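Please find the structures below.
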Structure 1
Amino acid sequence: MTGSAGHNVPAIKVKKKGFFRTLWGQKQLMLMSVPMLLYVFLFNYYPMWGWIASFEDYKPKDGPLGSKWVGLQHFEWLFGRSEFLEGIRNTLAMSLINLVFGTLASILLAILLNEVRSKLFKRTVQTVTYLPHFLSMVIVVGMAQNIFASTGPVNQLIKALGGQEIFWLGEEKLFWWLVGVINIWKEVGWNSIIYISTMTSIDPTLYEAASIDGAGRFQRIMNVTLPGIKSTFMVLLIMNIGHLMEAGFEIQYLMGNSQVEHYSRTIDVFVLEYGISNNNFGRATAAGMFKSIVAIILLFSANWVAKKLDEDTLI
């Protein structure tokens with residue numbers, strides 16, 4: 001380093017604090033985090049000890065250490081069953097429908113509400129769209145069964161327009177989309193909250209500058225609003241991809257019947273029918289372990305792809 005008079009000034013070395021010294025310096029924060037760490041350990045990590053049942057002929061009376069070891073027998077049984085493979089297909093299909101169309105619907109609703117200038121109308125719409133989130137899935141399914149019944153209002157409207165009624169609840173190929181519509185209706189308002197809050201934090205001067213440059217409302221949305229929620233969208237997308245193996249249980253179980261069982265049976269429904277109901281806890285645990293491993297792989301893959309996309313954008 002060179003001073004103003006041309007003399008060499010030795011560089012100042014900053015000594016890095018050690019890990020334990022840093023920990024001690026933030027001891028108050030560390031103590032505050034202990035309850036949450038205990039919660040995560042007890043309810044998220046400690047139960048993973050039960051995965052050992054996937055490799056045993058598990059009997060509750062014998063416990064995990066006393067049950068007979070069977071190795072990969074349960075996994076071989078699972079992948080040899082067409083019902084389990086159908087469950088994987090149905091789970092991924094319904095999860096993708098919920099992810100793609102649910103995300104698009106949430107962003108669209110958030111944009112529309114962000115563009116509304118009337119606070120009264122905006123709050124009214126927000127309240128109406130939030131309410132279904134707090135309804136029990138049993139109530140929601142009951143409403144859906146009445147709405148989409150053969151004599152329900154949807155078929156009555158179709159007939160009034162000159163069409164033929166559709167057997168919504170018994171048509172296999174419509175089941176995935178019916179579940180998607182119900183899930184989107186129930187959660188779209190709730191899922192839009194975080195997008196609305198992100199949009200409100202966008203610098204208003206960006207909109208003013210865009211207006212001065214002659215940008216219309218649609219152009220402001222495309223060039224200011226959407227780039228402003230990009231980081232939030234990526235974080236939520238990564239989190240949602242980690243839940244692709246969680247298509248749900250209640251709605252598929254309650255709306256499922258013998259006519260649509262090949263399209264309504266998810267992994268969770270399969271576990272109930274072929275594992276828990278038969279007291280075969282080893283098979284049920286093996287299916288749950290498979291779901292968790294796939295979810296972990298999807299989560300890390302999505303995170304890696306997101307980082308690569310960010311690097312390419314910077315370049």
Structure 2
Amino acid sequence: MGWCGVWAVIKNSRWYSADMTVFSCLVCFLYALGENGSVVNGIIAFIGILFAHMATNLYDDYSDYKVLSQNSRASEFAPDVKCDYLRKNFASKKDLVFVIFLYCIIALETGVISFFRAGDAVLWLAAIGGVIVLSYPFFSRIGLSELAVGIAFGPLLFEGMYYVMTKSFSAGVMLLGLSVVMFTVGVMYVHTLLDYEGDRAAGKYTLALRMNNKDTAYKFFWIIYGAGYIFLLIFSIVEKNYFCLAGLFSFPFVLTLYKAVIAYNSPENYMRDEAYLRVLKSSARVMAVFSFFTAVGLFIQIQVNYI
């Protein structure tokens with residue numbers, strides 16, 4: 001293990017995907033703030049959730065690299081950017097394991113602090129989160145990675161952060177979490193669409209592969225994002241917060257993302273490796289835009305209630 005290798009792993013933790021954590025937490029934070037939630041507790045929870053997310057990213061890399069290093073066909077289909085810091089020897093597996101352990105320790109420490117500040121339920125929430133982090137590669141291989149992410153970034157994240165800030169649970173925050181998490185699941189689903197051939201060669205069984213062919217997999221894209229808008233509508237009606245419908249302004253970005261995913265496999269328009277990260281980052285950006293507009297709606301509602 002060397003510090004250069006450790007730094008290479010840290011830089012390649014897919015920080016661009018942190019948008020999912022940042023904006024999900026922002027939405028939940030503002031909702032809990034409207035219920036007189038603790039600002040300090042919310043910040044502590046955010047730090048823990050962020051590093052747990054990064055640990056999950058790296059643990060997934062660890063699992064993928066084991067396959068890529070043993071399966072020549074998987075290497076043939078996988079984009080050059082997948083685990084490139086390991087494949088090009090910028091970092092070793094020991095470096096990767098060390099950083100995963102470091103991120104988990106940070107997340108664990110924030111959990112301990114939250115436990116003392118908020119109560120026993122934090123232990124159960126942290127335990128469930130830990131199981132999901134450690135089991136994510138397994139879920140990924142049986143085609144349930146989206147389910148794992150849906151639980152972790154939806155009900156678990158929103159109810160967990162809300163509880164830490166208010167010391168209570170809420171049906172409203174559950175609906176809000178389901179709305180936002182569909183866009184997070186969308187990021188994961190787009191990822192599997194981009195990795196369709198590589199995952200099939202590697203023996204993974206993703207949700208996209210469960211669709212049997214790419215045309216059907218592309219159609220399921222709209223079911224995921226459509227569900228997000230439906231949950232937002234239900235939340236707005238139940239909570240009588242119609243300002244949150246500002247999230248609907250994200251639809252043009254979703255449409256643009258869909259076109260980019262389709263064009264990804266068109267040689268005349270895209271170079272495969274050059275487009276991979278661009279499309280993947282776009283999916284994270286769509287989630288961020290949706291969450292931002294929803295957060296603006298929550299903020300406006302707080303101001304209206306205050307007046």
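Some notes on this structure:
- Given 43, 37, 18 for semi-axes √(5λ) of the Cα gyration tensor in Å, calculated: source structure among 1, 2: 1
- Value 1.00, calculated as FRET efficiency 1/(1 + (r/R0)^6) of positions 91 and 243 (r between Cβ atoms, R0 = 41 Å, to 0.05), assigned to which of 1, 2: 1
- helix-only ellipticity at 222 nm (-39500 (n - 2.57) for each DSSP H run of 4 or more, over all residues; to 500) from the coordinates reads -19500; which among 1, 2: 1
Values in this text are rule-based calculations from the coordinates and carry no lab data. Bear in mind the structure is a predicted one, so any value in this text is a computation, not a measurement. Cβ atoms are built from the backbone, for glycine too; each structure is taken alone.
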